[in-house]
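Next up, some structures in structure tokens.
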Structure I
Amino acid sequence: MQLSVLHDQISFLTNVRNSEYTDAQMNVNLTRWAHLLTTEVLDSMDGWDFQFDTGTDDLEKNVREYTFPSELLTIKKIQLKLDGTNWKEATLFDVSESGIPIASETDITTNFNNDEPYIDMGGRSFYIYSGTITAVSDGIKFWYTEEVVGTNNAGADITVFATDTDKPNLAESFQRGLVYGAAKDYFQRIEMTEKAVEMDRELEKIIARMKDFYSHRVADRKYRMMSANDMSDYD
């Protein structure tokens, strides 16, 4: 639903609007709760990826460090097209586990190759350990989850709620959690502790139902059981 509807629901719970609790103030709190609830969803996901996306970047000649997309929240995997044609899965490793010299470009190309590349991630970037890197257009591909809160009226991803027509990404049945969170913020501000606690209890109920929902979006996998006779070829 649009933010204008969420604003009305917040006003219904708090019985205030305009100068006492402006739409802009509500948007700040709705944004914060949307980010928090998104991490709750990601923590409970099964085979269904919430806010999943892919992206590409160019490989640059002799460049080993690259930055992640700005909206990236968690990374699923990275593939590299180091020879300009074939995609290779990049294996994650920590430099502290290498046990080999990696201080120079010569060290790296001596101990790594382009058929089995490795990456080390930290902060907002990752470092490639492979053979010599040449320039390859769109030679990096990411699979990741986004740190976005919703979409604007044009359907573009947004990281901050700003207008009445913005829409959260959470399933509509759980957007009430954003309302409870923003109402809780107001009651805490004016030191209405009992009302804040009430909002918190309602919010926790929403979170519990939401996590259960997102943990079962993919039906359980079915496995074919084999009889002993079926396995005779493996004796």
Structure II
Amino acid sequence: MGQRISYFKNNNAKRLKDLIFENFTSFRQWSFDTKIIDNDKLKDYLNESADFKKDFDMLDKKMIDELTSEFIGYYCDVTDQEGKILEFFGPAMSKWRYSRSEEMVKTTQDEEFISLWNFLMKGRSLKDNHDFDSFTNDFAIGFLTESEYKLLKEKIETHFGNIETMRKNYWTDKEKKDLENAIANGSYSLTGHNPKSSGLEYVLTAINELNDYNKELITGIE
């Protein structure tokens, strides 16, 4: 698996926490059948407990974060090809393509903006809504609520403009020309093409695809 950031949404107006509660029995049985989970602490918990919702408030943060990671990164990826639980959508790009945009976000010194950005780029725990911290941290999960991702869009556009404006203001002439040439040649793939606003544009692209049924924007961070 490459080091990238992927986007997920649920189209049934449900939160990630509720999706895990609803599908926990199937997820637990799947873990027994496949034996794909190799974290001993998580395996012990799954062997001992059949009610994640009941246990949630008492469970350690690392346990909840590890379970969240396994649920999205393995269970949904393998068993939910039609996207009935979580739909994979939007740009799935390498993490390095977000680095220059992250510097742009930091320069705003807008703490709320920076916090929302970090929740998507670095992860967020269902346990306490703070930093994601599982046993392994091999695959972190981030998310924003509907009100938060709408606020993030507002912050991006207030500080830097919409996608069209960012391409006008932050792309170099060469970057603009390279894209024009790629499109003319029937290709949108540009090796090494990474204008400084690219990461911000990817986030806006994902947010712009959401609707009233999407109560959260979820990221998988490899």
Q. From which structure (I, II) was FRET efficiency 1/(1 + (r/R0)^6) of positions 129 and 201 (r between Cβ atoms, R0 = 41 Å, to 0.05) calculated, if the value obtained is 0.95?
A. II
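Using the calculated result -14500 for helix-only ellipticity at 222 nm (-39500 (n - 2.57) for each DSSP H run of 4 or more, over all residues; to 500), pick out the matching structure from I, II. All intermediate terms of the calculation are to be shown ahead of the outcome.
Numbers: I: -11000; II: -14500.
Computing helix-only ellipticity at 222 nm (-39500 (n - 2.57) for each DSSP H run of 4 or more, over all residues; to 500) on every structure in I, II gives -14500 only for II.
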Q. Here mean count of other Cβ atoms within 10 Å over residues 17-24 was calculated and came to 13.1; which of the structures I, II was it taken from?
A. I
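One of I, II was used to calculate mean projected area of the Cα convex hull in nm², for residues 81-120 alone, giving 2.9; which? Show your work: numbers first, answer last.
Numbers: I: 2.9; II: 3.8.
The value was obtained from structure I.
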Q. Comparing relative contact order in percent (Cα under 8 Å, 6 or more apart) across structures I, II, which is largest?
A. II
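One of I, II was used to compute distance in nm of label points 7 Å out along Cα→Cβ at positions 25 and 97, and the answer was 4.1. Which one was it?
Numbers: I: 4.9; II: 4.1.
Source structure: II.
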Q. If we compute distance in nm of label points 7 Å out along Cα→Cβ at positions 153 and 209 for structures I, II, which one ends up with the highest value?
A. I
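State the single structure among I, II that was used to calculate distance in nm of label points 7 Å out along Cα→Cβ at positions 73 and 161, giving 3.8. It would help to have the intermediate numbers written out before the result.
Details: I: 1.5; II: 3.8.
Comparing all candidates, it corresponds to II.
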Q. Computing mean projected area of the Cα convex hull in nm² gives 20.1 for which of I, II?
A. I
Q. Who wins on distance in nm of label points 7 Å out along Cα→Cβ at positions 169 and 193 among I, II, i.e. which is largest?
A. I
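Where a number appears in this text, it was derived from the coordinates with a stated rule and is not lab data. All values derive from a computational prediction rather than experimental measurement. Cβ atoms are built from the backbone, for glycine too; each structure is taken alone.
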